[in-house]
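The structures come next, written out as structure tokens.
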Structure P
């Protein structure tokens, strides 16, 4: 899917480069080095992107290889080249149309195109530097009459979509994320999937040590995302998706994390309790010709013997199954990730605008249906291109508020286990 998308963009890039070459040749007929230089860099970038696509799968499947990261930056340079040119082309085309209708050339629109293209270059460069490294803490308050008074003020810190395999070795983002979360003094930390990008090998001893430093009263709970399940690994008989998933589970357990796979646990404050459930990523077919076989959301198994009267926190990597969760389970607050808002979000209205709106009904922020909530975290890492515009790495801090004046009745307590 991604290859086809970039292939279409590559064809568009060739068309844009041809148009720009002819435009520069007409504009600067006496200085051929200008349009020849442009043609040379355009052809070089087109060759680089073709090579990046050919070797992307092999590079990113090699543990500790710098080539995967280099390819991501080549893809970014490709985007940095094509989109500003497209903006300029649109402005110039409008200018040419007005020129034909009015019989004179509107120089202003060409200038607008140059300025707009320049602004887009600056925005993209910011997204590839500060935009993907400056941490944002979003604070959300959730009220519920099912929450016991003993849990009033309970604090939950959520992180999602770290995608460890896409970071350079000296990157300090994960360390700063841990420090920021610990400074919030949460009662519970939730990781809602996609800890790695391709395989468990990305969770190196270095990152295990850093992530083991996360501190919360009730610890860290997590679920697996689609990237964690080895969907995008290259076929390798010595290290299969099944082996990768088992290794990732072992590493999380060694870090002290509690991985929930279609199961529910209970948290206690005195005689009062709340439940925390976590589901596997839905099994939605094979990816790249294989499947670890370890996916598959099972709501009946997850909520077996869980009292409906007990406040329930659900962790589901993808928000796409929230309709089933809110109609078939007692989940009061569901925490998801997965979308990243496609790493591009413009401030517009309450939620902003993102191309993710074209693919997802619920793609970022807080949603409410009746008395049930869904929060889609924008994530920390990135896929395909190392850039975040308007979607800075996010930590979400939830504060639960009880509307009860008395402690939870006996019948709302967790079963004895």
Structure Q
């Protein structure tokens, strides 16, 4: 099973975290017992025993001093999370205990160049009622500056560490005008305790996982004779990848859309990459804690069509490795925006602290491998730079146009306006709302 999905199920079916027992008791448990197992797990499992030259002991001790004065659960959890964040590795992060409620803010945030923009607004949400519009640049969120580099931290804070009842956002329209808007989040209470053997609770968990998985599956559309657009949203399910590979077989031109693809399983990524080459292909090397191994891809599928790969700031991990492999081998052309630069491989570790009647579940994702491509260079913190660099303008974002897909279609010999391209990508690319 996909490790990230397994992690979600463990939390959902056994969660007592942060809603069993008095808040003071929970705060004391978090302050005194949670930090050490987090850093012990990192020490034991991080791929580089020298930790890239970072003094992780100093990070831990600094957090320990701050925790002594923490006055709330949110503050204590933020201190632990920030100490891990200061380590500076994209796949090493603190996994906060679940909350007794779910918060939905009603907007989908995207990256365009260096900026954060509103990609979509959920119908019926308070964000829609307050006039938040797709295409608006987000300058600040609840006082936090919003940029390409800070978006993950904003999401992490608002969705995991310290969910808020609402958003105060500073926005800028494509004409340069700015405004501040406040809108409420949708807050849904979760059961105080989900029991694994309770059929209804287990069904709720499975339905939620299925709902999320549907947004990470392949969709495709023929744009014209011999030209297929394939939206590959993730690498978590091999059966959906193989369905796309079978669909793309025989096409002269394949536009592989990896925009917003966060990555997934290495095995699925290697199957995808292998399909674009006639024989086993070396992608690079993978550095583990005690050894270095070649990273190779092969597949029983075979795609021979000319390839156009679309990426953006939301393309991360496995999608970046695929795009860079295609680029280095000159197997196809890369179009769009620079990718995320979050490529190292991580593994989630489930942890718990506290007495049985107040057990707190949490965890830490630890980078257990680093990847170097065949040119000897990493992608971590660098990303993939496309040959055809195209970032939609604020006006295109506001009007729902897709000049990147339109440009790829033109290279494949198909005339497709950016307006029609936008209609296609919007129809087949459901937003994942923050």
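If mean count of other Cβ atoms within 10 Å over residues 40-47 computes to 13.4, which of P, Q did it come from? All intermediate terms of the calculation are to be shown ahead of the outcome.
On the way: P: 13.4; Q: 17.2.
Only one of P, Q returns 13.4 for mean count of other Cβ atoms within 10 Å over residues 40-47, namely P.
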Inset, instruction - Assign the value -12500, calculated as helix-only ellipticity at 222 nm (-39500 (n - 2.57) for each DSSP H run of 4 or more, over all residues; to 500), to the correct structure from P, Q. - result: P
Inset, instruction - Using distance in nm of label points 7 Å out along Cα→Cβ at positions 72 and 152, single out the structure from P, Q with the greatest value. - result: P
Legend entry - If distance in nm of label points 7 Å out along Cα→Cβ at positions 48 and 392 is computed and equals 2.9, the structure in P, Q: P
Legend entry - Structure from which 1.7 was derived, distance in nm of label points 7 Å out along Cα→Cβ at positions 24 and 96, options P, Q: P
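Quick note: the coordinates plus some simple rules give every number you see, no bench work behind them. Keep in mind that this is a model prediction, so the values were computed, not measured. Cβ atoms are built from the backbone, for glycine too; each structure is taken alone.
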